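Given below, in the form of structure tokens, are the structures.
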Structure 1
Amino acid sequence: MHVLITGADGFVGAALVQRLVQAPRDGAGQGGWRFTLVDRHFRTVPPSRGHRHYIGSFADPVLLQSLSEDPPQQVFHLASMPGALAEREPEAGLQANLLDTVQLFEHLAKLARQGRMPPPRVVLASSVAVHGALGAGPVDEDLLPQPQLSYGTHKWMSELLLADYARRGELDGCSLRLPGIVARPATESGHGSAFMSQIFHALREGRSYECPVSPEATAWWMSLPCCLDNLLHAASLRGPALPASRCWQLPVLCLPVSQVIEAIAQHLGRPAGTLIRHRPDPRIESLFGSQPLLHTPRAEAAGFRHDGSVQGLVARVLATGL
């Protein structure tokens, strides 16, 4: 099986590559697993047999031509420009998060229309940023997106586009609205939800951190291992199990920041009160620290999962080594 992964050297992408490489190869087909890994640079995922590294945009004509010659059966589209950075650089954000995605999807769909390959399963990493600021809630899976960042707008448009290709039978698409995945690298910037990861890094290292949301701020949390589980589950679902929207709002843990801080401190055996100071930024808190309870019975019935508990979340995050 030929698997294309965009954003393959990023936080989620590099971990997904490692998980797939280590996974049993059953069901991969007679030729086994082969990977085309695409990113702007490769610092994490080393060259390896069975990996083809492509440095550049996932919409580069050279890459698209190679996909014409060797079409993928499975695609994980993870690449994006983070929301805060896309707000500061709107033209670059539009290109990276929407226009290049349109070009990639159309190229893959064209190959299917021409009969050069069956419609590939495409798993799109969307985002809870499609919702924008939310009320007191609770909310459910039928909540109409109202994005307040260009990033969220582009993700929603990409969801709709992928669903339309699926309706036409040209791509076997599925979008997952990911919450804050923790803990991203401490040096990673551009994410408005970066505080969710920085809390883990600060407490683990025993250093102080000024948190831009209040202790009672609530956010939607998911560990990296749980995120990978859900991405791979999405890739395994067959068409009849997918909704017409081809989009899943994933189950999440909705937790106050104070509860997560306390759970990390207890796990590490380290007091948190002297390390984490709160200086709320109203915009960050409204978008990433005011998320209500979320009911996702359809996603749970389809087999998607959250981390189970705050203790489970913290244990899985800290076990990854940050």
Structure 2
Amino acid sequence: MADDTPSYTSVHIDARDIPPPETISPAARKALSDGAATPRMPWPRADDLPGWRAYIANSDANWANMAAPLLASLPATIETKRIAGVLCHDCAPLDGAEEGGPIYLFVHGGAFVVGADAFAKVGGLRPAANLGIHTVSVDYRMPPDHPFPAAPQDCLAVYKALLETVDPSRIVVGGSSAGGNIAAATVLMIRDQGLPLPAGAVLLTPEVDLTEAGDTFRTNADIDTVLKQGLPDANALYAGGHDLTDPYLSPLFADFTKGFPPTLVQSGTRDLFLSNSVRIHRKLRDAGIDAELHVWEAMPHGGFGPGDVPENNALQAEVGRFIRRVTA
């Protein structure tokens, strides 16, 4: 039988050096330069559970060291407690959260497998300190012990608990990278269970397609100085054998005509996940959803490092503006 698969011509690119552009701040150029000197990090195979446990332990230890000065310097309070049985970090500005103001339900990133404790705390403290917004960072369960759907179920449980005392018009659900995936999946679960939708969603460089079919998974490989390659093994570990096109696993495949709140989507021109952001923004717009797409010049995955970089600050300001707009 003849093969009717069409044949396409690929673009061949010769080896070349791509320096940090002069169109970004010196601090951002320094972050790109530092990241370019870092080699690709090898990921364990999806079925290598001892390898993943060792990887997670090493990552958590590194993050604890890096997070210590941030946790000490950010002007915000943090209370670690369980909400609906889920570990959370409840963060507020030093002068107290605005009464009746927005609540940002934040979901940390980390390739679905890392980011517990210190990273999750920093993720909650930053918007509380820098934006003056009451933030609840969910320290959700992760693989290898707790694969999908544990993470979005944890976030859903916290959202339901918040609804007991908080009007949904004050809540925005958001996350970064894997957290952007989980935030979107949580909102879909909220919708499909007939619960009132939150006021908005914030999807920061979200991993919304676990099949990683988007163009920039190839065009930005190694150009992204933070996430130099895709995450197929981490995605498979998280999925736990479920179909990667399940909308709760890959929210890009959801039917947004059934409803979704106003959404801010973010990425950068050097972000491996740029296609994820472009594609979900287009699906939201095609479904008639109020959706913003913000793409920063030369920004890699997750921003220009943890330092005080103008572009990072501008991104945070956009998130704060969006949250206050949709909860006004």
Hey, distance in nm of label points 7 Å out along Cα→Cβ at positions 77 and 309 derived from one of 1, 2 reads 3.3; which structure? 2
Comparing 1, 2 on mean count of other Cβ atoms within 10 Å over residues 133-140, the highest sits with 2
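Out of 1, 2, which structure matches 1.3 when distance in nm of label points 7 Å out along Cα→Cβ at positions 213 and 261 is calculated?
This figure was derived from 1.
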If you work out distance in nm of label points 7 Å out along Cα→Cβ at positions 45 and 277 for 1, 2, which one comes out largest? 1
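With FRET efficiency 1/(1 + (r/R0)^6) of positions 173 and 293 (r between Cβ atoms, R0 = 30 Å, to 0.05) as the yardstick, tell me which of 1, 2 scores highest.
Evaluating FRET efficiency 1/(1 + (r/R0)^6) of positions 173 and 293 (r between Cβ atoms, R0 = 30 Å, to 0.05) on every structure, the highest lands on 2.
Here, each number is a calculation from the coordinates, and none is a lab measurement. For clarity, every value in this text was computed on a predicted model and none was experimentally measured. Cβ atoms are built from the backbone, for glycine too; each structure is taken alone.
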